[in-house]
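Below are structures written as structure tokens.
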Structure I
Amino acid sequence: MPLSDQAVRKAKPAEKPFKLSDEKGLYLLVNAAGKYWRMDYRHDGKRKTLALGIYSDVSLARAREKRDEARKLLADGLDPSESRKQRKQADMAASANSFEAVAREWHAGKSKKWAKVTATKALIHLETYVFTDIGHLPIASVKASQLLAMLRKIESKGIAYTATRMREMCGQIFRYAVATGRAEDNPAAHLLGAMSKPATTHRPAITERREFGAFLRDLREATGFDPVTRYAAYFAMLTFVRAQEFRFARWEEIDFDAREWKVPALRMKVGKTLPAHTVPLSSQAIVLLEELSNLTGHTPYLFPKAKGYGENEVISENTVGKMLNNMGYQGRQCVHGFRASARSILSEQGWSVAAMERQLDHKEASGTVAAYARSQHLPERRKMMQAWADTCDALEAGGEVIPLHGRTA
């Protein structure tokens, strides 16, 4: 006689385990631990038992469905238990080859060459925008249409540049999957032209000399800011490096005798064949560092946070920017904009493009040219960096600067 829902529900554990039989091999095993659906069957002359779930997670009706599914496999000559094992193995393989799993593997490899801040930002973007939509999918099954839907969702947030960056990053991940045998196609490559091109936006920077001089006077007179933040602003201005480069600057990288700062290649924006990027330090920068050492010289970093000096305890990428904003320069001058300010004003003075580009650490557009253009232009850059510091002093004082061609050796 078939089981009823009421009989299953009212079944209570006894002194010994017992069974309540249904039909076609299905029964409920009741013991002190709970109630379990089981199915007895024979395959290749051997008696076997198949677990079908726990009551009440699996109802009587669902247990019968699972029994019938198993009987269909038996009718086709297949062992339900072996079929289940094979499905689990396939699911595990799919999980190991999911987009997220492959992406994290790719990211781990890239992180060995990237600056820490770059690696962290890339992973945050993947976790925020990509994994939530396609991370669970087997990477080989991801279609261009699914990728496009995910990217358009990012675009709809008003961050078209991020969408473009994610398409590029996903393309690298798919190419890695193809190279390692986990996929046969790169669907990101099919999306060229399918997305809106983000508008080019330039970081705010003051490039007119008199206006820059007024900014420098405002910076000198600004009060109420943490002294380490003020020193960071001046150091960023005098060296015009990227934020990730000066924020993580360590005292051991400063050579006071040689008047140089060696920025490790791993902290630069693009991979380097040279061991480090050499930044010549002007007399003004040396004086700044000597003063700063009285505040932070006991720590590994030039610009640590107010509390704690661990690896992640340097000032944030927004610290100096907030100070400039609070001075009234939001939308007019940012930290990254110091690079444009220096580039523009130094260009007017007649310094060579090669020296300026090498100081800015811009990547050579041509790979062939980059292979041969290995000169660091240090003699000219030493003069140029001193000229830039002198220029800043002169502009702050309200004066003018003599162009390079008008100077005497």
Structure II
Amino acid sequence: MKILQLIPQFILPATDGGKIGIYNIIKEFSKYSNIELIVFTNHLPEEEYINELKEYANIHFIVEDISNSSNNIIKSILHNKSVYLDKFYNQKILNQIDKIIENIEFDIIHADHTSMAQIAEYIAKKKNKKFGLRLHNIEYIIWERYAKDLPIFDPKKIIIKYQSGLLKKEEARLISESEISFPITNKDKSIAKELSPNSKMIVASAGVDAAKLKRSKVERNPYQLVIATTYNWVHNINGLIWFIENVLSKVKYKIPNISLKLFGKNLPDSLKKYGHLGVEAIGFVDDIGIELSKASIYISPLFVGSGIRIKVLEALAYELPVISTSISAEGIEIDEENGLFISDDAETQANKIIALINNPQLINTIGERARNAVLEKYTWESNVKLMIDEYQKIIND
């Protein structure tokens, strides 16, 4: 089998859930097929990362401005298009696509994210091939939730809500045009079915690399909370500020020794002012596994998003109980007994954390169950194999 895979960003180093997801799909695909990979990027990445990805695929770069820049936003408004889609689709890009597909062979097209589906559709029609769509998120839902989260008199609210409507209409069309789509959760499948009732869909969840993600045998700090995330998405920052000001402050009052370590690139200054509440803004580290192994509880506060939080699955795989909002826990079918504590109420979250910290043995017991629960349902090997099997059926037909 030969797969032409389209991805909207270069994914190494894989520092956030989106990059981790695509990277693992590529690695699993490479076990069953030869991959021609078209990568959109603002600039060419470092050679060492290109060489790492070349172990799994033959890479073709499209270097264009794919940011939500003022220029791209203005263009999308003039085109009356969603900026999420419009920035990836113009004649200059299509000319580059034509040159790439002229010289390669492939049996089927795989698009990661809706933003790549329009390119997949273009290639499919030109080459008389079928394409599949990996719905890492239902994208319009993110924009819709973002609009709802904004203050009623914020001018951005009108723009974001309008963008959500444009994206919803086009997302429905692209799902309908795909031969098959792979939502990441049952909830996302239900939403996608409302958009395109007659489309074929199979849930292929996210996963973890069981061999790689394993807790080191180091002593836990019983008072340490932890989060590892990307800070270039405003909703991650807003959720974290909510947690610090509304949850951590309550825990600090009861447990003065509490600390919250923040890991990840591009930590904003707005998160560095909470030292008095036990916040340690550390940033990027080479081995996040050691840091997660030292902690007692992982937190995941998010109020805008869609899909599944791979970082939550990874934390559970590291035997960490996770305190999560309902958005962060979407699509993860794991209960409190197995380590996932879900609440959007600050008082409830604080009480859960206090109860766990006051019972270190319970943390260890729940942590072991959490890892087992993740490995039972959420591995890349099993979920990507679902996609491979469906693609083989399409090719055979």
Structure III
Amino acid sequence: MIDEIYNPSNVKQADLVVGIPSYSEASTISFVTEQVSRGLKEYYPRLKSVIINVDNNSPDNTKGAFLSSKSEIPLIYISTPQGVKGKGYNFYNLFSLFRELKAKVGIVVDADLKSIKPIWVKHLAEPIFSGKYKYAAPFYARKKDDATITNQIVFPLVYGLFGVNIRQPIGGEFSFSNELVDFWLNQKWSEQVNQYGIDVFMSTYAILSEFPLCQVNLINKIHKPSAPNLGPMFIQVASTLFGIINDNIEKIKLVEKVKEVSMLGEKDIPKIENTIPDSSHFKKLFQAEFGVYRDILGDCISKEIIEQIQQENGKTPQIGVDVWIKIIYDSIYCFNKEKDSEIIKALRSLYFGRVAHFFEEIAMLSPEESEKKVLEQANYFFEKRDYLLNKL
């Protein structure tokens, strides 16, 4: 869905495309663009490269900030029509132009990155140019209170059901081949995929395609906080993931073990500053929503679990890993049966409660110990996968 294409260098063909999706990122996109330009110039000077800003008609002049960036690489700006917002719409526009330019390798990076360096371009593009891999997902060392949707929903399900150990399936920075672009464009794109569901759509279909995958260590990711978007993001990501699971359940049933995924890029993983996560925000969100969706939850989740949560009387709900696995797998089963988006909205209240509980559980642990808890949970999702699969 394209409203405008501005191609001042009249680029008609490219070998390497770097896409930067955006909405109102005028304050940060120039820095990202300039780092990408430096990386392309330094590591791939002989290739035809282009940087494409796929934007949602930002009202803050993201277009102007992007096009005025100091770049030795040609720039293209694409926008959706006014009022059409969604990261997935931007990616669809990017993939369509990627195919039109007959590009071989694509990279995407977020427009609000503060930690991006020119060498990220090399780390992301090199595995695809080698021909050994068709998709590269990012790996970062992240703070204990970061990536809650990844840690509590996406990673454990990708690990537990798809049987692939990709730590950041929705990290935001990816690289891919032209074959995978064609594969993605041939899939069904739901409205949730057109929003924040796009990253998990890309990762899970890369897995289902059976193209070879890798991870790229980019050290760390520093960007604008995503907390204000967590509510809608959870619904869009979970709806997309649950739908893909249900559409591919027979293939998922064939998974017998978890595949490890090669780690490329930087060799060292930095130490993360230890902090005490604040559970109060998620606790308030849980308390605000649980009562609203209690009846819907009662149709999906066991009576014993609902009663246990009800008895907390304003305290942080005790949603440990044993309970959380049953909640998620029961919700997937219910979503498969009912095809009702209200189930995802109801589950969101328990996600808030699970995060609050997890934050209190890891409060006094080191970042390394906290990461171990996340990995243990993912492994438990794999061990208990028959709880869901036997019902489907």
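Computed from the coordinates by the stated procedures, all read-outs in this text should not be read as laboratory data. Only a predicted model underlies this, so the values are computations on that prediction, with no experimental measurement involved. Cβ atoms are built from the backbone, for glycine too; each structure is taken alone.
In table form, for the structure just shown:
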| item | result |
| --- | --- |
| Test item: Kirkwood radius over Cα pairs in Å, for residues 128-287 alone calculated as 19.1, pick one of I, II, III | II |
| Which of I, II, III leads on distance in nm of label points 7 Å out along Cα→Cβ at positions 280 and 328, largest value | I |
| Structure responsible for 4.6, with distance in nm of label points 7 Å out along Cα→Cβ at positions 48 and 168 calculated and labels I, II, III on offer | II |
| Test item: distance in nm of label points 7 Å out along Cα→Cβ at positions 80 and 264 calculated as 3.7, pick one of I, II, III | II |
| Mean count of other Cβ atoms within 10 Å over residues 176-183 derived as 21.9 - corresponding label from I, II, III | II |
